[in-house]
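So, here's a batch of structures to check.
FYI, it's all coordinate maths here, none of it is from the lab. The structure displayed is predicted, hence computed values, not measured ones. Cβ atoms are built from the backbone, for glycine too; each structure is taken alone.
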Structure P
Amino acid sequence: MQTPECNALDDLRREVERASGHYYHTPQQQGIDNRTKSFVIEKCRPHIVGPVVLELGYVDGSWTDDLRRMDLEVDVVEGAARHVEHAREKYDGDSGVRIFHSLFQEYEPSRGYDTIIAGDMLRYLESPVDFLSRCTNWLNPGGRLVVTVPNSRSLHRRVGAFMNLEANPTEANKRDLEVGNRRSYDRYELRSQLMQAGLDVLEVRGCFLKPLSSSQMADWDDCTLRAFNALGEELEDYCWFLYAVSKVKDEV
C-alpha cells in the first residue's frame with residue numbers, strides 16, 4: 001500500500017506529464033517567447049560561475065546551449081518525459097551534459113554546484129521556500145543561485161486586466177492553468193521567498209518590457225524587441241520577467 005506522500009508524488013508526475021503537452025515546443029514558445037527570454041539569459045550570464053552548473057527544468061535547451069558555449073558542465077533535472085527525451089537526443093555524445101529524469105522534489109545531487117539555475121520553475125512547486133532551502137545545501141562555497149520567473153504585474157498583464165481579460169494582473173489566465181502554474185510572483189514576493197529560504201539576495205531585477213501579448217508581437221523585428229528590452233531597464237516593475245541572484249547567507 002502506498003503512503004499518502006507516494007500518492008501525492010504520483011499525482012504530481014501525472015500533472016507534470018499533462019502540463020508538458022501544452023504550449024512547449026509550439027511555434028509561439030520556440031518563436032517570439034524564446035526570442036524575448038533570450039534577453040533574460042543574457043542578463044543572467046554575468047552572474048553564472050562555474051565550472052559545474054545545475055539547470056532545474058528543461059524545455060528545448062536554450063539555457064543548456066548558452067552554458068555549454070561558456071564551457072561549463074551542466075546537470076539538467078527535468079520531470080517531463082517528453083522534455084527529457086528531447087534533451088537526451090540533443091546532447092547525445094556530449095559528456096559535458098548529464099540529464100536526470102526526476103521531479104525537483106525527489107532530486108538528490110551527487111556533487112555540489114557553483115551555480116544553480118532555477119529557470120521559470122518555482123511557480124510550479126507546492127512548497128517553493130522549502131525547495132529553495134534544500135538548494136542552499138547543493139551550492140559550493142561562493143556559489144550562486146539564479147532564479148527567473150514571469151512577473152505577475154508586467155505591463156501586458158496590467159493591460160489585460162484593464163481590458164477585463166482577467167480580474168487583475170495576478171489572476172491565473174488560460175495559459176497558466178494549461179501549464180500547471182500554482183502561483184505568481186512580483187519582485188516583492190520573489191525576494192521574500194528567497195530570504196525565507198535563508199538566502200542573501202544580491203539583486204532582483206526586471207527584464208524586457210512586454211506591452212502586448214506574444215501573438216501580437218510575433219512578427220516584431222530584433223531591433224524593436226531590443227528597444228523594449230532597453231526600456232525595461234527604466235520600468236523594471238512593469239517588465240515581463242524577473243531574475244534574482246542570491247548566495248548562501250553569511251558567505252563572502
Structure Q
Amino acid sequence: MTSTTSVTLVAPRGFPMVGEGDDLPGLILDCLARADIALESGDVVVLAQKIVSKAEGRAVALSFVTPSPRAIELAGQCAKDPRLVELILSEADEVMRVRPGVIIVRHRLGLVLANAGIDRSNVASADGDGDDRVLLLPADPDASCRAIRAELRARSGADVAVLIIDSLGRAWRNGTVGTAIGVSGIPAVADLRGNPDLFGRPLETTEIGLADEIAAAASLLMGQADEGRPLVLLRGSGLAAAEGNATDLVRPRALDLFP
C-alpha cells in the first residue's frame with residue numbers, strides 16, 4: 001500500500017489593487033469567497049509584502065525626499081537616484097556593500113538585503129501626476145501579521161496563520177527566493193536538534209526555517225511580474241499553532257560569521 005503526504009497551495013485570482021487604508025482582511029476574505037474557499041483553522045494565509053505596505057501607507061514619492069551628503073556620495077558609487085539612496089539609508093542600520101546598481105544593507109528589521117527592500121515595481125504614481133514613488137517594507141511585519149490574523153479569526157471563526165513574504169537574494173546563490181519577513185500563528189523555525197535520524201543518531205545542528213520554506217513555495221504561485229496573485233492559501237501543513245515571529249529567522253549578530 002502506497003502512502004502519501006501532501007499539502008495544497010491555492011492562489012486565487014482577482015485580488016484588487018490595494019491602496020492606503022484599505023481593509024486587507026476584508027479583501028482577503030472577499031477574494032477567497034469568490035474562489036469558493038472558506039478559511040479553516042490550520043490554514044496558512046501568505047501575503048505578498050507589497051499589498052501590506054500599500055495598505056499601511058508605506059509608499060513614498062521621491063519628489064518629497066531631500067538627499068543627505070552621505071546619500072549623494074553613495075549614489076555616485078552605485079549609480080542610483082540620491083533620493084532613493086536617502087530612503088535606503090533611513091531604513092538601514094548598516095551599509096554592508098556598495099557596487100554599481102546595488103547597495104547591500106542590514107535593514108532595521110535585521111534582514112540583510114539589497115536596497116533595504118525598497119522597490120518601484122507594481123507601484124502606481126501618485127494620482128497619476130507622474131511622481132516617481134517607491135515602496136518601503138512594512139514598519140513591523142510581525143505586528144502586521146498578528147493584526148491581520150486576529151481580524152481574520154474574528155470575521156471567519158478560523159484560527160489561521162499569516163505570513164508576509166518578499167523576494168530576497170541570498171549570499172552565494174543566484175536568484176531571489178520567497179522569504180518570510182512577517183509571521184504569526186506558526187513556528188518560524190523548527191528546532192529538530194536531539195531528534196533521531198533514520199538510524200537513531202540524534203540530530204545535532206538541524207533547525208528548519210519553516211516560514212521561509214512556505215514562503216518559497218507560495219512565491220512560485222504568486223509570481224514576480226504582472227500575475228496579480230498576492231494571496232496564497234496553504235492547507236494541510238499539519239503545523240501546530242504557535243506565536244512565531246520572523247525575527248526568529250534572523251541569525252543573532254554575535255553568531256553571524258559573515259558580517
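Tell me which structure, out of P, Q, gives 156 once volume of the Cα convex hull per residue in Å³ is calculated. Going label by label, the one that fits is Q.
Computing relative contact order in percent (Cα under 8 Å, 6 or more apart) across structures P, Q gives 25 for structure Q. When helix-only ellipticity at 222 nm (-39500 (n - 2.57) for each DSSP H run of 4 or more, over all residues; to 500) is computed for each of P, Q, the one that comes out at -10500 is P. Kindly point out which one of P, Q the value 2.5 was derived from, the read-out being distance in nm of label points 7 Å out along Cα→Cβ at positions 32 and 152. For distance in nm of label points 7 Å out along Cα→Cβ at positions 32 and 152, the value 2.5 is produced by structure P. In this comparison of P, Q, the computed figure 5.7 for distance in nm of label points 7 Å out along Cα→Cβ at positions 136 and 200 is attributed to Q.
For structures P, Q, calculate distance in nm of label points 7 Å out along Cα→Cβ at positions 104 and 168 and state which one comes out highest.
Between P, Q, the highest calculated value is found for P.
Each of structures P, Q was scored by FRET efficiency 1/(1 + (r/R0)^6) of positions 8 and 88 (r between Cβ atoms, R0 = 35 Å, to 0.05); the highest score is held by P.
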